[in-house]
Structure P
Amino acid sequence: MKAILIDDEPIALEVLESILSSFKEIEIIKSYTKPNEVLGEIGELQPDVVFLDIEMGEINGLELAESLMRKHNNLEIVFITAYSQYAVEAFEINAIDYLLKPIQKKRLINTIKRLKKKSKKYNMDSGQETSSKRILQVNCFGNFSVMNDQGRLFQWRTKKAKELFAYLWFHRGRTVPKTLILETIFPGKTLEEGTAILHTTVYMLRTGLRDMGFADAIYYVNECYQLNVHNENDLSKLMEVIDKKKRDKEDIEKILNIYKGSFLEEEGYHWSLGSQQRYKKMVFSIFDEYVTAKLNNHEYSLFIEACLLKMHEMDPFDAKVVRDIIKYYGRQNNKASLKIFFDSYVERLSNEMNLNPDNITLDFYSKYYYKNV
């Protein structure tokens, strides 16, 4: 593997050169004490890996890493730091991406092994389709998940990496100002700390997406970030149905299959709450319109029951939905299901809200449960 080394301290650079020279897998093609010089030469050198110091007076190593990756996609970067706790915290323990000074040869052996493993993987993947032809599948209702077109799930190295991807994806190809990302995703950090963690998180996403077959997946221009991946997602599919002027049973079934939970429900991102409520209201309204029309027409089916129960799941204390379910079971004289449902509703209403059913709902239940008795 061809390597370049970057450290603004000549002595530290000599030490690193000396240690790496003992590894036959590594060919040191150039070393730099002036970080900015590498930007003009990276295209010509085409290294496989860069050993890069984080703390350099002339430029922040994390920012330099981003610039290098924009110029050279298939680049591995091993960060080196003497002391920078806020930056190290952004990496998983034992990740191959950083080394602590003074560098230990034992630790470096593991790094080289993992770099070799990745290098073999890239060679095997070199004949696959380019990222411009590949599609990422994003699912955002219930659990947020991302997979490539070969069914490989994206492995999130940190929670913030997952949130940053979700946030960039949420903006649907629009640029997002760096300052807004810092305020939204990394609140409570100083500008220096937040910026450092942002750079490491972007680096994680870039390398992770590249491993999935998507090079150049994140752009940075004019102090803004932008996600640049072709993707199919359940939100777009849902909105296609919602935007229809007329919807049939097949459309309702699509919504039922897509809406497995609220938008980013399991993630708890504060910035997604407004959209979460908006999509929930849209879906609930469509189900309500469909079910009401069917019940008014005295139609009953397992599909209608599924819609009713999904609505009840979405809002367990909506009195109209409860009465519609009572009506559904009661009109079919299905007293067993009616009693199981109503007892469960009464218990949950008492436990979670410390309330009893209102008189209208009680009368509704009595009307259907005790008829023909």
Structure Q
Amino acid sequence: MKQILIRPEIQSYGTFREFAADYALDERDVILTNEYIYHPIMAAENLKCGVIYQEKFGAGEPTDIMAEAILKEVKKYDARRIIAVGGGTIIDIAKVLVLEGGKDIDDMYDKMASLKKGKELIIVPTTCGTGSEVTNIAVLNRTKLGTKQGMVSAGMFADKAVLIPEFLGSLPYKVFATSSIDALVHAVESYLNPAASVFSEMYSVRAIEMILAGYCRIAKEGQEAWKEDAEDYLTASCMAGIAFSNNGCGAVHAMAYAIGGKYHVPHGESNYQYFVPVLRWYEKKAPGGRLDELKDILKKNMEAGGFGRTDSDESAVDLLGELLDRVLPAKKMREYGVVQEDIAPFAQSTVDNQQRLLKNSYVPFSREEIQAVYQSCL
């Protein structure tokens, strides 16, 4: 029975300059990135490789249309390596670019199991949330279906995942907050997954500890405190990625895709919508067991960081909600434009399109229960 798989090789560099020199980037390399990431840090290296700016092909999170257009652009290069430098959009698209065996994006979804890697893939995350640098999943908004869906293939694993904290320095606070909350969701959902092993649990717990320590510091010292812990957040995100790449995420992620698909809410922000509400539903439906173990971990780490009181009987889930609200105030779904008429279709879409994730939930979720959680978030 498999316990844990860790791919790819994980490396770290203090600066992009060190990375570029070590990798000897040349004309047969193609960097996929954003222009606002490239110019402040990478442009000074006068690189010989090709550079593709994702935003030239569409704004926001990755869609099938965007990926299709960039795939055609990459075919103009005689590329041996794709270097993805960016957040979740960049990384997910890059994973698609290295695959062979499908004539278009829809065909790739149909043939996921048989797709092969045709190019080397190097991933450099510039946010501290996706953990996607160590997973074999890409999530695209399938515009014809009106929802986001994961494409999964062994060929989508990177060959190298490279952590360079230098890139985090210019992150806007909200991007840091939503991406790191996403990493926390990864760690928690993989910990609660019925398929979790003692090995994946180790990565989940350490990621939770590092992120909560940083959040407690923000609660005490203010928003700018996160920059002192940037390397820890980047590491924690990668650890959470290792955990969920082995176990998969659950109901929080499953529910997040409907609002993300229709109202274009960024992934980390849409996960935040349902994180605490789903945990509260777990408390109501299946108290005890592994959930209690998680709550002990949460409460112990928040108390160690000076958030909460040891003599309080407040639920660890409620305390977590308060801490997250200090990091970034939570929004209701209606603030993104969601209306009552969306609730039932969102629940049905989740059941129809996200079984890959729902099967990993701590306890089974029916369509009616999913709809009730959506309703509580409206």
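Worth pointing out:
- Label whose coordinates, when mean count of other Cβ atoms within 10 Å over residues 193-200 is calculated, return 16.2 (choices P, Q): Q
- Largest in distance in nm of label points 7 Å out along Cα→Cβ at positions 9 and 241 among the labelled structures P, Q is structure P.
- Structure responsible for 16, with relative contact order in percent (Cα under 8 Å, 6 or more apart) calculated and labels P, Q on offer: Q
- Of the structures P, Q, the one that -0.66, -0.75, -1.02 was derived from, the read-out being log10 I(q)/I(0) by the Debye sum over Cα atoms at q = 0.09, 0.10, 0.13 Å⁻¹: P
Just so you know, all these numbers are worked out from the coordinates, no wet-lab data involved. Just so you know, these numbers come straight off a predicted model, no measurement behind them. Cβ atoms are built from the backbone, for glycine too; each structure is taken alone.
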